[in-house]
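Please treat every number below as a calculation from the coordinates, not as lab data. Note that the structure is a prediction, hence the values are computed from the model and not measured. Cβ atoms are built from the backbone, for glycine too; each structure is taken alone.
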Structure 1
Amino acid sequence: MNTDQQQTEGLSPSNDANLYEQEREARRVAIRENAKRVLRESGLAGMLQDINRNLLKGRGRFEEYESMVLFRWGTQSTLRHIWVEVQGNTLCFRLHPHRQCSVVAPLCDGEYHTFTSAMWSDRLFLQSELKKYYDRPVAETSAD
C-alpha cells in the first residue's frame, strides 16, 4: 500500500498520532472532571475554601492538577500544605510517611489516608478529619 492509498483510507501515521493525542486528552479531561465531581460532592472543595477564607484570611493558595489539589499556606520558613488526590471515587490525603494507623477510618497505608465515598459522604466525619490535617499539616522542606 503506497502513501496515497494510506492517506485516502485515513491510515496515515499522522492520523494515528492525532488519534492517540485525542484519546490521551479525552482521558485527561475525564480524570479532571471526575476529580471536580468528587471534590464538589464530598464538600471538600468548599471546606478548603472556608479554611482559606476564615482561618487564613485568604493567604492560602491552591495548585490544581488533573486529579490533585495542593493547598499551601505559610511563610517561606513555615510553609505548610494539605495534599489531596482523587483516585476514582476516593479522596486520598497524602501525609509524611509514617506507621500505619490503627483506626479503621480513614484507610491508612502509611503514606495516605483514604476516604471511600461512604466515608466522605459523612460530612461531619470528613470535616473533623480535615481539621486534624489543618491543625497538624505537612511541613514542607526547603527541597520542595
Structure 2
Amino acid sequence: MVSKLRLQRINDRIREELSEILLQEVSDPRLVGISITDVKVDRELAYADVFVSALEGSERWQEIHEGLQHAQGFLRRELSQRVELRVFPRLRFRWDPTFERAERIEQLIASLHDDSQNEGLESPGTTQSLGDKENASG
C-alpha cells in the first residue's frame, strides 16, 4: 500500500510522461489530437486508469480506444523505463467527459442569458427602474 501523497506524485508523473510519449513517439493517426486529462493508480499499484479526451468529442472514442489498446504494450514499457516502480501498473483507458459537460453547461447558461435579455427587450413598458418608481411615488 502506498501513501496518498506518493500515489498523487505517481499519478502526476505517469500523466506527464504518457502525454510526452504520445506527442513525441507515437505515430498512430488514431491518437492524433488526444489529451491525457488524468491518471488514477489504485493503492496496490496494479492498475492505472488513464482518462483521455479529444477535441472532437466522444464520437472518436472507439477509434481512440482501439489505438490506445494497440499501443498499450509499447506505452507501458516506455512508462516503466521512465517512472521507477517495482511493478508497473496495467493501463486501462477511460473517456473523460468533463470538457463535453462543461461545454454543455456553458451552452445552457448562454441560452438562459439570451432568454433573459430577450424577455427584457420584448416588454420594455412593463419594467421600471428604481428611479422611475421613486419619481412616480414622490
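Taking percent of Cα pairs over 13 Å apart, for residues 65-104 alone as the criterion, the top-ranked structure out of 1, 2 is 1, with the highest value.
When relative contact order in percent (Cα under 8 Å, 6 or more apart) is computed for each of 1, 2, the one that comes out at 17 is 1.
Out of 1, 2, which one gives 1.3 for distance in nm of label points 7 Å out along Cα→Cβ at positions 57 and 97 as computed from the coordinates? Clearly, the read-out refers to 2.
Suppose you compute FRET efficiency 1/(1 + (r/R0)^6) of positions 73 and 89 (r between Cβ atoms, R0 = 25 Å, to 0.05) for every structure in 1, 2: which one lands on 0.35? Spell out each step's value before the answer.
On the way: 1: 0.35; 2: 0.95.
Traced to structure 1.
Tell me which of 1, 2 gives 2, 9, 15, 16, 12, 9, 6, 5, 4, 4, 4, 5, 4, 3, 2, 1, 0 when you compute P(r) over Cα pairs in 5 Å bins from 0, in percent. Matching structure: 2.
helix-only ellipticity at 222 nm (-39500 (n - 2.57) for each DSSP H run of 4 or more, over all residues; to 500) computed as -13000: which structure among 1, 2? Don't jump to the answer; show the numbers that get you there.
Values: 1: -13000; 2: -19000.
Only structure 1 yields this read-out.
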